[in-house]
1. Taking FRET efficiency 1/(1 + (r/R0)^6) of positions 18 and 378 (r between Cβ atoms, R0 = 30 Å, to 0.05) from the coordinates of each of P, Q, which one would give 0.15?
2. When FRET efficiency 1/(1 + (r/R0)^6) of positions 234 and 458 (r between Cβ atoms, R0 = 41 Å, to 0.05) is calculated for each of the structures P, Q, which structure yields the highest value?
3. Once Rg/Rh (Cα atoms, Kirkwood Rh) is calculated for every structure in P, Q, which label goes with the largest value?
4. If FRET efficiency 1/(1 + (r/R0)^6) of positions 130 and 202 (r between Cβ atoms, R0 = 25 Å, to 0.05) comes out at 0.95 when worked out from the coordinates, which of P, Q was used?
5. Between P, Q, which one scores greatest on distance in nm of label points 7 Å out along Cα→Cβ at positions 146 and 482?
6. From which structure (P, Q) was FRET efficiency 1/(1 + (r/R0)^6) of positions 290 and 434 (r between Cβ atoms, R0 = 30 Å, to 0.05) calculated, if the value obtained is 0.05?
7. Of the structures P, Q, report the one carrying the highest value of relative contact order in percent (Cα under 8 Å, 6 or more apart).
Structure P
Amino acid sequence: MTSLSLSDHDVKGLRADALVLGVARVDGEPVLVEGPALPKDLRSTLRSSLQALGVTGRADQVVRLPSGGKVAAPVVVLTGLGDATGTRRRQPLVTGEALRRAAGAATRSLAGTASVAMALPTDGTDDVAAVAEGALFGAYSFRRHRGRTADDLKAPVSKVTVVTEHAKDKSTKAAATRAEQLATAIHLVRDLVNTAPGDLPPAAFAQEVVAAAKGTSVKVTVLDEKALTKGGYGGIMGVGKGSSRPPRLVKIEYAPRGAKGHLAFVGKGITFDSGGLSLKPPAGMETMKSDMAGAAAVIAAVLAIARLGVKTRVTVWAPMAENMPSGAAQRPSDVLVTYGGRTVEVLNTDAEGRLVLADGLVAASQEQPDAIIDVATLTGHQVLALGTRCAAIMANDDELRDRVHEAADRAGEQMWPMPLPPELRSSLDSQVADIANMGERMGGMLVAGLFLKEFVGDVGESGEQIPWAHLDIAGPSFNDGKPWGYTPKGGTGHAVRTLVALAEEHAARS
């Protein structure tokens, strides 16, 4: 893991292999954004040379040039901050996410460099947090399956120093610590998602969770196939029937002393999704090792919450199964009895995520949390609706939906509220069971959300459902394109920051 430190030293004498500065676009023109005081001669040289160097200030552009001895670092790196949102004291203003992305693009492009000093503009704690987070998120690589090419992969930046006049502030130090824990959590998700599915069946996934939780204050319980069968978890067992590698259900409990409130997180953990007997086309399976990204996100989030000592109770339910075709697999038109007794007609075995989540939602509801949030790579319709970088939020409670959206905005993760139109519910009616796992094709993302809503329990005997939100992260959980900002190719860790921010907010308001 990359180390992080804060410094208020003069950048001229700061020892590092590279000094990172920001360039923004103001009315289409590149403008050097001054962070901590730069030597006048270097500032003058850079300002007059930006266009000649081809520096545009666009997001994700990173340009290296020799410092010429004007600072101790031998290399100056100019990272694009994108379009400024305004100006203050003749300096361009940029958003926290722009700082986060620019810092991440810089560290990602500087792989193989030992130490980097980030001299980006930091007006306060939030800006320092954004720079620190972006730099750490961008310093990532996945090496588990590298053999002969291992040496060809440059190591991530090993040390990041954020230069800021606020280095000694208590709040700034706390923000740096939080950034480190977020990065640890996000890198864990990326590692799990990027692991080959042959090496991460449900049992191995569960053991990875047990190992990751060591040294924290959480309690981990793993239910194997015998316990799941005995307990009546028909959704999880039904999906896992076709695989020789049986399912698991991982429960993680974080209950700090003095906890305020209780949140439940449920994450879809399909370690590989072939579609089952409703087989996907070959191209559709190529990224299906990532179908457990929801489970990985809720697991990593609760570990970060525990390490940060957030004063709210959090319980995680992560149902894990491998969806494979075989003579033992569930068939279209089979009927499953899910946890809690509701029956489901399986019309399409490739709509399996909602079946394992159904068991998890019922189990989570039984503990009567204040709210339930599930996270899943649930539908291709999410990608069609919102693209590959923006997740969907659906909820049975407007206030919770808004809280999740606001938490995502604070965290720098793109999410957008979507409706649960009641008129689509009838398309899930079954002729032989309580509900079918497939309904109207148009609006399929919303139909999937309506299916999940059926399994959310009531608050006591009130008849009103527990507040619940569903995050469909099918697109942003896995980057199948080029790296950008702090986001590498492969697993991204999407939703972790939102869940941590939501838990912090819940503790503050409870």
Structure Q
Amino acid sequence: MTFIQTEDLIQSIADAFQHIAVYHPKDFVDAVHTAWQQEDSPAAKDALAQILVNSRLCAEGRRPICQDTGMAVVFMDIGMGVRFADAADLQAMVDEGVRRAYTDPMNPLRASVLEDPAGSRRNTRDNTPAVLHVRMVPGDRLDVRVAAKGGGSENKAQFAVLNPSDSIVDWVLGCLPEMGAGWCPPGVLGIGIGGTPEKAMLLAKEALLAPIDLPALRARGAQNRIDALRLEIFEKANALGIGAQGLGGLTTVLDVKILDYPTHAASLPVAMIPNCAATRHLHFSLDGSGPAHFAPPALSDWPEVAWSGPAGAKRVDLDTLTRAEVASWRAGDALLLSGKLLTGRDAAHKKIADLVARGEPLPVSFAGRLIYYVGPVDAVGGEAVGPAGPTTATRMDKFTDLMLGELGLLGMIGKAERGPETVDSIRRHGAAYGIAVGGAAYLVSRAIKSSKVLAFPELGMEAIHEFEVEDMPVTVAVDAEGASLHQRGPAEWKIRIRDINKLKQSSNVSL
């Protein structure tokens, strides 16, 4: 019989979530570094470099990899011989660990969890409750796997009940282009096959907890049907040319993880959940001897990748920016922004729209300004703001015409593609949309020199801030003529990759 002390579990949970907020797994760093070395697309290579530099900076500074520090997910396998010393509520213990992790004054993590989700959507302020999955298993140990999943990747989860004769590969390849770049590729695809609908989704999430081993699988070759399926999806997914941040390139997927379960003869449930460029998960065990301990990885685990800003970037003074200057930008241009930059996300845009509908005055003038879609982490020490990477811009699409037209905004900055109606609105108003790299939140925050709240302080991280930025790196994704880098880049690279593969095949034949 093993007795686990409540405090040991709580502190282990807290330390684990702090650890994964700051340190990428080495297998992920190695995979991104390999992708960076192999990448031929300049835009994608720059994005991969930013992700790697950001990852090292976070490890050095012990700050979050991404401003979206995720919703806490815990898988717990409890041995039948395990007992908890004071019979405390298991969910309560896990939630206390999460609370400690997310409110740690030395490294506060962003509280993103809202209660009453279909109503008032009130922030719980400590990122609780966690999502807890429990299994009773043989043995006398407690095995715990934790993950922090951000909203951008979670929102791209896919599910279908296919016909038993349908192709899973075709379904995956049909979903990926529709998922766009909001899940911050490159990352890992978790796929669950079989069981019932909820079981397939759970399998997909659990599959993401395994380490990246695709290079080893390719080297040894498939040994079973799941291996073969992983390899086929990996090759064909990357052949789509979506690339890092959806900009077009060689690497969209770093690995494909699959778990399956027996299913009904009439069914083929399939779920897919992506892991983003802020891959965060960890496994630990408790045997009654005390809490788990997590040693910081060696900085030598990170490659030396030089990055001093995008090549050939145009410098932009936000304080003197004109519509004519915005109209001169072209999709694919690299910019370095300096000056005053507004921020705002979903909740702020909804409040703005409601004020306009009621004919009430706005607390902020948007005319002639740019707005950054961001919900930053709280600052510590001498920081102006904590990690402050972009949020998925498509959630603001329904507000864009109002912001660009009636309110006079010149442009927006976020991540991922914009919908066709939004692209048309950008074109009609002679505006522009730029992207910052998702997965480089701490790197971006170093360009922010000051921050103050201008409106809606009750929204916390979703309040409207004014940032003073210096050389903030941004890539023009949609220009004033309506050209979209997220459409052009993957289309071009899909053709290039096809030609590369044909050349390889012909070379093999000639040999």
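Read-outs throughout are calculated quantities, based only on the coordinates presented, and are distinct from any laboratory measurement. Model, not experiment: these values are computed from the prediction. Cβ atoms are built from the backbone, for glycine too; each structure is taken alone.
1. Answer by label: P.
2. P
3. Ranking P, Q on Rg/Rh (Cα atoms, Kirkwood Rh), first place is P.
4. Q
5. Result for distance in nm of label points 7 Å out along Cα→Cβ at positions 146 and 482 over P, Q: largest is Q.
6. Clearly, the read-out refers to Q.
7. Q
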